[in-house]
Structure I
Amino acid sequence: MSYSHLSVTPEAHGFGATVTGLDLSRPLAAGVLAEVRAAWAVHGVLAFPDQPLSLDELERFTLQIGPFGVDPFIKPMPGHANILELRREANETVSNFGAAWHSDWSFQAEPPAATILHGAIIPPVGGDTLFSDCCRAYETLSPAMQTLLAPLNAVHSARQAYGPNSLYARETGKRAMDIVISAEAEKTHAHPLVTRHPVTGRRVLFVNPVYTVGIEGMTYEESMAILGYLFQHQLREDFVYRHRWAPDMLLIWDNRCVNHMATGGYDGHLRVMHRTTVAGGRPSRDLLAGAGQNA
């Protein structure tokens, strides 16, 4: 694609790109915003370096992409009901937040379209975020596997992360983030295992290890045999983009076609990130109304 208002530098495989030439602290003109949306749809993950945003400016930029989504199980910042502070103190010994492959809040009836993350305090080492291209993961499956998966519905739940018997519920160390453990996390929602992206029309392998807990109509063992293979397939080296952070960098990624995982490696250093969520819609096997237009 060619752009008139911004500079877009894609990663080697076209999954992930860096955008320069913009000041996100100010409202974007309609033509500029349209190009940002187009680049986001094409590349899945966009990085905007050198964006020293206040919390209010982060909220205003988010609302240009879309309305705020609902963030369950994590208490927001005081005075900013739509911002989560992902904070890890230098002396924390618990695992870093988000340290397993997932798509944000895929257990919701209408999972979020986008997550926006701003680097407030970035350690000098570690802390990379990994992203997996779930469109290419689907497209490289054999035709026989694609046919097998086409009619299936995957079951999503937050129970493994936020339920009463979850990983976070069993923690014994102190954590700076205020995570809410709740029986509400036991609820489930089924989504098509293979979805259609509402903007690009590409098919997506819409499963992830944290929130996908089964396949409708199958036993646990049958589900895990299929899902276990798909989880590994999504992590092929040529599907994964490793993002390295810098202070004041902003990232936006597309939860409708991207899985991600936070890495550690910065023990002894404070790390502070501010996160917002953009509302999405119900995943579909077919193109949604308005497909091919900006989300």
Structure II
Amino acid sequence: MVPEEFRRRVLDHPGFQAGGLLLGVEPGGRLLGAVHAIVPPVSIPRYASLAGQGFIFGPYVRREARAQGVGRGLLTEAERVLREHCRSASVHGLRAPFYHWQEGPRQPYCGSTEMIGLSIADGSLLDFLAAAGYRPAAEQEVSLVAPLHRSERKLPVVEGLCFVRVSGERPWPGPVAWVAGEEAGYGYERYGPMAYDTLAVVRAETILGHCQWYPMRQAGRAALYDLRLDASLRGRGLGKALLEGGLAAMAKAGYRETELHASPERNSVAIRMYQRLGFREVAHWIALEKRLRSPISSIR
């Protein structure tokens, strides 16, 4: 983690509770490990639906300090912090505050694009958590990557519809069909300047579909954030046209490849379309859950 980013995203967040950030330190002051137990600050609207759910980020232990009980001690203390307030605990859960993307377009600290998770390839950590009573969450996620090639893809001409580019420099002045409570635009002002690039399909000044992306930390790679189309427009090839147009726009902007995450269970149709367009699976992510035994005494 970059210290400045960690300070801004976690320590300075209005919902951060210092008592949940736990450190394992040896007598000389050397840091051996850390874990963050997170009780979602449900007074903040975007976390309201997480009431009763606790999240654990970590535990992380220095390699030379492993198999000495440090990780077990950190995990036990994290569960103690959560047990008073939460029915369950998720390790690297899909919606974990601070470390996720809920506060704006950014990468999680682990996982890929919008998915915060543990790699199924990390067998030792998964075995450790399984021994502590954690089980895989119902939904798992995969990362897909595709190379980008410069091309002049012509977008289809459909009567009554037009395709437009939207960005921080060119914000959308009209409504977006699926954004409630916003008369105009996407309502991303709470994140600061809009950081997404967008190719949108529009009818009568209303966005009815879009393909959105933003830069990842890796040079030359973009995160394909969202591909969405109003139900009234489906079955006409417009979803594929939006995706191909977005990929062409990314390539033109200088990106060499794009990455997305998707759920094999929830997004099976979309995954097949991505694969036909050259996306290949590069990682499989998992979140773990555990029911906490003690009843809730209070919910923050």
Structure III
Amino acid sequence: MKREINGLIHVDKPKGLSSRRVVDLVGQALGTRKLGHAGTLDPLATGILVLAAGQATRLIEAIQEQAKSYQARVRLGARSNTDDADGLVEESPIEARDIPTLDAIERQLQSQVGLIQQRPPGFSALRIEGRRAYDLARAGEALELAARPVRVDRIAIVAFDWPWLELEIDCGSGTYIRSIARDLGEALACGGLIQELRRTRIGRFSLENALRLDDLSPSTAKAALRPMLDAVRHWPQRTLTPEDVRAIEQGRPIAAREQDPPGRLALVHPDGELLALAEVDRARNRIQPRRVLRVSAGP
């Protein structure tokens, strides 16, 4: 019987490939179809794409919730139906005297830092009545998606040479960098879009040791697999006893310890692998498993 492949791989996605295509290529190298990704990158974008294999696909939400970092090249003085250079671009001619100053750009960018209401791009992977927004947009439907709360932790200007603006951005889950460029351009009355975008980090996953598709092979893909526990390193953890393991594998609660914080908890097998996601119920002084990821082999 073929052994299931469980684990995480973070890839340095090249420009021009969809996230789905990257999943297909890595799945072929690993020899598995049970593979998903956390946090879509548009074909124009490059950088960190975290893939989850086997039981790790059940951890995608935990990966997506982690903070992200980007390097963005914004083109001012232009607009696009996709809010990036892959769409239908229209230039917005502007007189030299009307070119926004660096101070004006900085002020408008800082207004987008913090907990803000952000309108997603019409060409996005969000679902509207069961259909992807980008499918509706490609079919010619006029979309004005409702603004929703997102968190932007930092926007730093790296360089500015009209019409090019280089940014570094740290943000939370669900933030659209294309929307930041679009809203900046509208606030400056000149238009703005993303020309280049590179995701440099998702939580603990960084470019430093990411798998490059140029190096992809069955051996490099398997060597790049990381433990499922890496998906929830930002959660409180508890290493279980063998008796606790048996209870959790059967879906039964175990007693909470004084040092177990209330709320979510990652339960770790004595061998160091992630066993389950759980919740600490202080009112009942117990830990209830919510998602068991592995079961020990029986006799």
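Results, tabulated for the structure shown:
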item: Per distance in nm of label points 7 Å out along Cα→Cβ at positions 24 and 272, the highest-valued of structures I, II, III; result: II
item: Read-out Cα extents along the principal axes in Å, computed value 77, 46, 38, structure in I, II, III; result: III
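Read-outs: derived from the displayed coordinates by stated rules, not from any lab. In this text the structure is predicted, and so the values were computed from the model without any measurement. Cβ atoms are built from the backbone, for glycine too; each structure is taken alone.
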